[in-house]
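Structures incoming, each one as structure tokens.
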Structure I
């Protein structure tokens, strides 16, 4: 039976994350899914793998709603096929954030930057006034990036606010564009810059993965490989 890897997230208020975590864990166990899911008061973030019908049943339940979990009707979702399940076990965790930034003022539920579709990203890169920032960690940046993107030199995403304070300084009116692997870090990063007075702020919708899936190689401005956090390891 075909194996599907589903990576998804949604920023959505969850009143009782502990109870939601239990409901999600029980459903994933019943469907024999493996991978990692993070539940927080701000939403969910997961990469799960399993038989295709099981994955689709799980996603349908998310979009309909579960006990103690609101309907996730705006999931940012990516599917990939694999020859086997790349994860050895299931982990469903309750954490303070679904992607750790450590900056309470960065609230994607309130406001995020302007999403730029992958097919429109090259045109934005042609703007000479754009300040382009790669929000990923330094080992990811070393494998590949867009030309002329600023590398924050961070070992973990929680160091990004310090980079902003140290290198970008006070709020400015120059256009800032950011990108990451699948889009979730940019939701937080653009919310942070907006909260600190930067505007306008743009980010690549669906991240690098969506760009590589959408833009033909002959037109691609991506150079190198893109690290992903599962058995696929790298995409180019």
Structure II
């Protein structure tokens, strides 16, 4: 991290994919501050962006390492809907008035989130550029192994004790209880159940069917859906 005075690690992922959780683990492991990477151009640290790849990311010499976190899009939608009902979300978006699942998904998510983040190709494009992929599901089931694998991919020799401590300090149970101070204070309500496959009990059949048809490409590409 010392080949650039403001060197950063960038976590890339669509919202509700585990970005903040992974950031929190890495902040503790490296003992680096959390930063807003698109704005804090003079500060070293660890940051998150949801942006599709573009020149604003590709031309940043301070972006030394990156990782793209992916999650089953059906669980993403379920998590996003739950988050959209919180006071924290509503306070930041006074224009948001979608109180049922269908209007949230069909009227808002497909119009705003999908287009802003280019969901059909978002992760695939980063992967094609050599950015390592980490799966939310594997981070949930085997966090220590996944963090060690990521560190090796970046050229760091993992410190097993530091990895274990960073993961223990950032268990979802602890984060759901107390939140976390990163760039800003992240409230406990931001951290929900971290579900894997729980969309089956949270989303309507019509929305699940639409996701599987509309987003067949990324779901098949990453093995979440089979042809």
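Each value in this text was obtained by applying a stated rule to the coordinates, not by laboratory testing. What you see is a predicted model, and the numbers here were worked out from it, not measured in a lab. Cβ atoms are built from the backbone, for glycine too; each structure is taken alone.
Please state which of the structures I, II yields -0.55, -0.92, -1.06 when log10 I(q)/I(0) by the Debye sum over Cα atoms at q = 0.11, 0.16, 0.23 Å⁻¹, for residues 91-178 alone is computed from it.
Structure II accounts for this read-out.
Of the structures I, II, report the one carrying the highest value of distance in nm of label points 7 Å out along Cα→Cβ at positions 19 and 115. Answer by largest value of distance in nm of label points 7 Å out along Cα→Cβ at positions 19 and 115: I. With mean count of other Cβ atoms within 10 Å over residues 35-42 computed over the structures I, II, the top value is the one for I, the highest of the group.
Matching task: 14.5, 41 is the computed value of Rg and Dmax of the Cα atoms in Å, for residues 147-202 alone. Pick the structure from I, II. Label of the originating structure: II.
Using the calculated result -8000 for helix-only ellipticity at 222 nm (-39500 (n - 2.57) for each DSSP H run of 4 or more, over all residues; to 500), pick out the matching structure from I, II. The value was obtained from structure I. Figure out for me which of the structures I, II the number 20 belongs to, where relative contact order in percent (Cα under 8 Å, 6 or more apart) was derived from the coordinates. Here the read-out was taken from I. Between structures I, II, the greatest calculated value of distance in nm of label points 7 Å out along Cα→Cβ at positions 131 and 155 is seen in I.
Quick check: 0.95 is what I get for Rg/Rh (Cα atoms, Kirkwood Rh), calculated from one of I, II. Which structure matches?
Values: I: 0.97; II: 0.95.
Derived from II, not from the others.
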